[in-house]
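Multiple structures are listed underneath, in structure tokens.
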Structure P
């Protein structure tokens, strides 16, 4: 990391962005506290975004429960939530802009075909590289099919995803200079350091699917710009993914916020809390009589800021 230039004075806007596919757990509570507290310390704005693009898993009752939990812990949003499902046109427009630059291509390989290709290469002693999360990179290349054949298959209705041509995207983005982001150290308003971005480590990431014109990587960039977020405060597990986000910001001409990746809340075995692993919900903690002040102490946080 290198030291970043001083921060420009101005508004402080941050957001808490849960997926309404289950109840909040302590990891979510910690992130909500950190975002809300930073907004209050800096006379800023605390927003909530419902990341509900996964229609199969996200449900209105979970979204209502999240807002109720946020009110209980004293972190209600300062404006109505942004619902991703209501902004598909925004994501489709961003996808169209990237396609117009020739940076996306439809890929037709199924999950089983991808897994088989990875297994075959591993057995041959040439296992594909893995992304920062440990998942094998997409083992095929854009030139494995001609653009004409891809267009023909897409027009025929074959299932596909839209992948970012990482090599082409980097060639376009780096014409504007090196990619890096400003990371606040120690606290959301802490001193800034420049972190070099290496989006190639993620390979040709998926940015949209045939029936859903977005993905996490794309929607988070579009949403942060639409909500005028100045400070993205989120868990350390998303630190490396920021490289993809700053690449997309450069390609789409969107502003880059300051980032702060806070510590994760872990269970007794050291694993990150997650819904899928059955982490205790805030609902259960509330039923047991735990107060917001006790939650703060348990999470190692100071009392609620008063300004």
Structure Q
């Protein structure tokens, strides 16, 4: 996919860390101009209070071969999002790809806690960060994306439509948020499809984000040390894997075949032929269904 996206302009909303950063870097590796947004900058951190910044992400995009542009944006503030899109329109005159990866809810949900026991303020804040932000961003960005035929929207979520339909996802608020984003992609597919655009939902598998590595007390170089305590972690993938999925979609002249659908990094790796950084092709959602959720011993080797 070297230089396959040269001349294309992307907005990765929520690109400070995790999947957003992995996506932005892989789009840069394919030659795209990538606007990266978030609330954590070198001057000010979000409530996550983590060291990753959008400036770091933009530099990684440029180092990969693209052009990274960091724009501090709170996607809950419509005026900030409008200003962001106006800037892209003024500087580039086009938008070819919108990746809605805004999340920010990692500290706001309690696992296996029913709605009547869950902190209500945190739950409602999670819904605003995970759902309202996507709606605000699409509202302002899609007119620019539709100026040219072939625009693509990728709604990032956790879980495929099939898996989430059958599986309780951690808590009422988390479940609702991730399912809502899946439905957003379906709705946007309906609204964009007749206007020359495409929308999809995309999920990574068990992703080795910066926060996940910290949770297990490992680094990307030593991540296998975590297998002693959690052997199913062997199915995990880097954020660059789902980034390559987005780059493959963005470079596919027949991407409209996916319109309105729910996709996963592992599924698209089989179709487009890309791999994770180590050359493997983890298929986490098939593994979860067939091995982990089925209560079987860890056996990731047959699924990557």
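Data table
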quantity	calculated
Among P, Q, structure where FRET efficiency 1/(1 + (r/R0)^6) of positions 256 and 288 (r between Cβ atoms, R0 = 30 Å, to 0.05) as derived comes to 0.55	Q
Label whose coordinates, when Cα extents along the principal axes in Å is calculated, return 54, 44, 40 (choices P, Q)	Q
Which of P, Q yields 18 [relative contact order in percent (Cα under 8 Å, 6 or more apart), calculated]	Q
Distance in nm of label points 7 Å out along Cα→Cβ at positions 112 and 144 - structure with the largest value, from P, Q	Q
Test item: Rg and Dmax of the Cα atoms in Å, for residues 72-199 alone calculated as 15.9, 49, pick one of P, Q	Q
For 1.00 (FRET efficiency 1/(1 + (r/R0)^6) of positions 56 and 240 (r between Cβ atoms, R0 = 30 Å, to 0.05), calculated) the corresponding structure among P, Q	Q
Structure responsible for 3.9, with distance in nm of label points 7 Å out along Cα→Cβ at positions 192 and 224 calculated and labels P, Q on offer	Q
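Each reported figure results from applying straightforward, stated rules to the coordinates on display, with no laboratory input. The model shown is predicted, which means the values in this text are computed figures rather than measured ones. Cβ atoms are built from the backbone, for glycine too; each structure is taken alone.
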